[in-house]
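Pasting the structures in now, so scroll down.
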Structure P
Amino acid sequence: MKITLNIIIQRNKEILASDLDGEKVMMSIKRGEYYGLGKTGTFIWDNIDEPIKINDLVAMITEKYNVDKNQCFEDISPFITDLIEKELIIAT
């Protein structure tokens, strides 16, 4: 799936997640795999509990981290793609 600003994403509700020293640790029971998210990944995870357009997510990140919108989108696109491929999030 090609990531665009208009795609809507949200957490896969079947993924178990917990905070660990300000970062997220997650487990996919379906895949039997653990995942860890850093600071920005944790911020993204915390803000996709409900469906959100990537454009709105980018706006939130650029406000929090004072980064250029285009650069932010380029930086998070591979991460979002990876989460979709691992079925940690759902995209529509």
Structure Q
Amino acid sequence: MKAASNRTQKASIIPLMDDIYDLITWGDFARKFFPDHSVSWFYNKMRGVDGNGGLGAFTDEEKKQLAESLIRLSDNIRSAADRITASLPAVRA
């Protein structure tokens, strides 16, 4: 039983995103960037399991889609920060 647990942990992508995992509402993320799949499908993939509790990690193509989606999100965050910065009054020397 323990060996199956270890395989599941290795299939989980969550440890790779440890520094951002708690900062993102993954259900909203899944609906926006994986609209052809259910939120539960996405959460299962994140954990490396299928809907029946077996192994079911992201495929390489799905990992690529996830990475590209995170890049798009980071670009959106950067744009928002730039707009906030641009709205600040100019500092006079």
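Where a number appears in this text, it was derived from the coordinates with a stated rule and is not lab data. A quick note: this is a predicted structure, and the numbers were derived from the prediction, not measured.
Once Rg/Rh (Cα atoms, Kirkwood Rh) is calculated for all of P, Q, which comes out largest? The partial results should precede the final answer.
Numbers: P: 0.94; Q: 1.16.
Evaluating Rg/Rh (Cα atoms, Kirkwood Rh) on every structure, the highest lands on Q.
Of structures P, Q, which gives 24 when relative contact order in percent (Cα under 8 Å, 6 or more apart) is computed from the coordinates? Before the final figure, lay out each step's value.
Details: P: 38; Q: 24.
Source structure for this number: Q.
If helix-only ellipticity at 222 nm (-39500 (n - 2.57) for each DSSP H run of 4 or more, over all residues; to 500) is calculated from each of P, Q, which structure is the one that comes out at -19000? Don't skip to the answer; put the middle values down first.
Working: P: -12500; Q: -19000.
So the calculation was done on Q.
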